[in-house]
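Laboratory data are not the source of any read-out in this text; all were calculated from the coordinates shown. If you're wondering where the values come from, they're calculated on a predicted model, not measured in any experiment. Cβ atoms are built from the backbone, for glycine too; each structure is taken alone.
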Structure 1
Amino acid sequence: MKFVMERFRFLAIIAVIGLAVTTAATFGWSVAKSVKLVGDLLSGEWRNELMVVKVLQVIDTYLLAIVQLITAIGLYELFVGDLDTPAWLEVRSLDDLKKPIVDMLVVYVGVKGVEALVKAERPVDALLSAAAVGIIVLSLTAFRLAKSAGKAKYD
């Protein structure tokens, strides 16, 4: 029975392959967004205030691809076998994989918040957007801090 259960860990390969495919697609999406951004800038869109948001969105998409890659590598290391990775990329638990995902969510929400602020037509809309973004970012940050404190307690 132990032999069979040990082999189940290789099911994680399905997740690793799926993440590898979506990582490649997200990098492709990032490159396409970069090309479009450069085209827009060259056509004179640099005068538009929203271009700052578009630049942030491109950066955000690349960061998303990197987080997917980190997650795929981490899942492989946790369930299948060791890889030759830098020390900062060593993964010992699923909580180690949640950290970059939560960090990515904070960046994503922040970018969406900036976008909402720039697009807001009324000051009250800008204020409400900023408050909503602040609450979400604070909640995610509190989650990360609580997880870090809990992990430090048991290390």
Structure 2
Amino acid sequence: MSAPTPPAADETAIVVDERVSVPRHEIQLRASRAGGPGGQHVNTSSTRIELTWNLERTTALDEETKARVRAKLASRLDGEGTLRIVASEMRSQGQNRERAEQRFAEVLRRALAVPKPRKRTKVPRGAKEERLKEKRLRSERKKDRRGWE
């Protein structure tokens, strides 16, 4: 008799990137009726999925990372620090759940990205010379206009 296999990472957490995965117990999913066209089906089926995740209470991120995510997602977080993602494009609740989880992972992945520091570069000599040449030409043009008074 072999040992029981552990659940797949997919079942216990949503993998955002190689460093971060959010435990599923931190995510709330709620199904409701989707609006829009669809006839009788849309009026009777709860296929719209609303995914909510609280950034302030998560254990998946350290304080420094939370601060960076909070700053990047400021417009998407409510007063308590909850991120809300809605998916209602598909006719199936399961597909909308998958879509909401994918969108959640993508939003969080973008927020976690640390921008590369910009390296200052020297202005090329040709560009400086071109700018000074243009200034001289403009000056000459204006000087020529003054002579006709």
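As an exercise: helix-only ellipticity at 222 nm (-39500 (n - 2.57) for each DSSP H run of 4 or more, over all residues; to 500), calculated from one structure in 1, 2, equals -28500. Which structure is it? Mind showing how you got there, number by number?
Working: 1: -28500; 2: -13000.
Computed on structure 1.
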Q) For structures 1, 2, which has the highest computed value of distance in nm of label points 7 Å out along Cα→Cβ at positions 29 and 101? A) 1
**Q.** Among 1, 2, structure where Rg and Dmax of the Cα atoms in Å as derived comes to 19.6, 67
**A.** 1
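For structures 1, 2, which has the highest computed value of relative contact order in percent (Cα under 8 Å, 6 or more apart)?
When relative contact order in percent (Cα under 8 Å, 6 or more apart) is calculated for 1, 2, structure 1 comes out on top.
Among 1, 2, considering only mean count of other Cβ atoms within 10 Å over residues 45-52, which has the greatest calculated value? Show your work: numbers first, answer last.
Numbers: 1: 11.5; 2: 18.6.
Max of mean count of other Cβ atoms within 10 Å over residues 45-52: 2.
By the measure volume of the Cα convex hull per residue in Å³, for residues 93-140 alone, tell me the structure among 1, 2 with the highest figure.
2
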